[in-house]
1. Looking at structures P, Q, which one was Cα extents along the principal axes in Å calculated from, given that it came out as 66, 49, 35?
2. Using relative contact order in percent (Cα under 8 Å, 6 or more apart), single out the structure from P, Q with the greatest value.
3. Name the one structure among P, Q that helix-only ellipticity at 222 nm (-39500 (n - 2.57) for each DSSP H run of 4 or more, over all residues; to 500) of -9500 was derived from.
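Throughout, read-outs are computed from the coordinates displayed, never taken from laboratory work. Given the structure is predicted, the values throughout are model-derived calculations rather than measurements.
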Structure P
Amino acid sequence: MQLYKNNLEQEIFKILEMAHENVVIISPFISLNTSEKLVDILKDKQIDCKIITRFERKSFIEKASSLDALKLLVENGVKILALKDLHSKVYLIDYKMCFVGSANFTNKGLNLNHELLLFFDEKYEVEKFNSYANELLTSIGDWLITIEQIKKEQEIIERERGRREEKEEIIDSWGADLKLEKIDDENSIVLSVPAGDTIHLIEEYFVHAHPISSGYNYSSTKYITFRKAKGGVMNKIYKIDRTFPIEMKVWESEIDKIGIPDKVKDRLINYIVNRYRDFEFNKAPKYKFYLLSLLCDLPNEPHPPANNAGGWLYTMKDLKESTGQVFTIKKKKNI
């Protein structure tokens, strides 16, 4: 890890020029000059570039962010997604290198303000930010900014320029609204199940599945976490958005009947296809599927004294606060 306090634009564009496959930029505000430099880098390369930013009228009027910049980027093949209340700043290059810090992708952020950026290039460090970016991209879904929308917004702002006295009242904002769920009851029950070698599929597609059979009669809960192989470490809590059975011999036609958005359907299909490559759905004719959304990380990595099979129940509070071994509700009652 390296810390940069000066020459931020020079440092970040030096790494951006090394990109070969993909770039993900998460920044509330975007300026035209930084966008022009990014387009110069992308134009001669086949790079998949995605940007997550705010689409907020007040910011455009006050020139904190630039519609011209967004227009230039979209015209040059960059996919831009809108997220309300975005504040984080992350720059991922080929999912192998990453900048994280306080600086927006603007001239002020990279050249004029007092800002800092941390640079990571170790795999175990970068993976955490890859996961964060993928979670955002998945959750935002179809909130894609188009040229038509940018032009319409430019027309509205032109009409607003003569009404500066009302500027403070202009709060129009468009984009995904991913409000973090408030957990009022820290004693909420969380189901914990072993995920084994499928953990990477769960974390990538936010889908889980298990056979519908007598050995999988888990308690019904609103939240779920997954125990990893070799120790049973739990590092995330998910909210269970929906569950349903699928008969695996006809899974393709079954999915069409469920009635889920195309983005979610793609996640489900990818999970099944990729799981079939390494694991057969052969323990039962039907499987119970879980559609998930990330609730929170468990940075202290709680784990059971022994990682046996089965579905166990913990309290939200114990999972969040434990810094080593954590005991199930049943076990705590007997202690």
Structure Q
Amino acid sequence: MTIRLTQLDGKLPNLALMRLSAWHKARGDDTVLMRSPYRRMDEPTYDRVYGSAIFEFSARAVERLKTEWPDAIVGGTGSGSWQTLEQIGVEDFGLDYGLYPDFAASIGFTQRGCRLNCGFCVVPMKEGKPKAAATIAGLYRGAPWPKHLHLLDNDFFGGPEWRDRIEEIRDGSFKVSFTQGINIRVLTNEIAKSLASIEYRDDSFRQRRLYTAWDNIADETPFFRGISRLEDAGVPPQHVMAFMLVGYDQSETWERLFYRFNKMVARGVRPYPMVYGDKKQILPLGGSNDRIGHKTIGDFQRWVNTGLYRALPFTEYHVSARPRVKEQGDFLEGAAA
């Protein structure tokens, strides 16, 4: 059999497709990984087609794949289906890293589930309460691969065996990227010291980085309490990137959005806006300044994530604008890094 595996989004290797490939190859089948939902003119006739979508914005790609291959089996959080590999009869034969020959790290989950119940997240409904999934040794590919780990845990420190995993990371001299972030709202002094004791890295393993989030303005106190605990343990705020959920809170205004943004920048934390829903949404002003009333939250996202906020006030930002250093003014202007 010839199998098409279709990764519809995400820059990291797709675990579901890697498992599918390993299972099919164990049965003597051939697999090919594709990134496009469109059928190329030179593609063969496949015996089976799979697709995986993580994000909801991939809905159109999912529909395109189903149009091209009506019998395609599509799963993942962004597919609209919660069907698991076990439910379609796929046994666990490990991961086929051969699908991603340029990827040298190891990837996986040490725990599944989450202890929280955030309204915008489906993890608690899909996976339930936290439970251990694998040891560090179980995730590592082994020599000669580098000791680089992409941990996909949604709530690493909510797992029942996180202390054991930290010890394994530290004793094994692993560099680890907590790709899904850590929950800074419930970060304790013990957790902060544990993080300071290991080689945490960004998702390219080039620099020191911890990922977290400040999604709700009401979480200001626990957020900065966590930042202070990290700093006291030896993790500077400059090592922290905080995802900002924007467009989800119905009471969001530009003033409230920039309040979070400016507070983080002033503290040394790097903000990273994540838009929920329509990027063309225009927020209410929430103040007397009307100079950004026509800008969208998508514009804000690009302005921040490209780093232009360090050089160009948001009131002067245009997609085609070249950065110009200006004094930073009121809450609508942004803050200097």
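1. Details: P: 67, 45, 44; Q: 66, 49, 35.
So the calculation was done on Q.
2. On the way: P: 16; Q: 9.
If we compare relative contact order in percent (Cα under 8 Å, 6 or more apart) over P, Q, the biggest value is for P.
3. P
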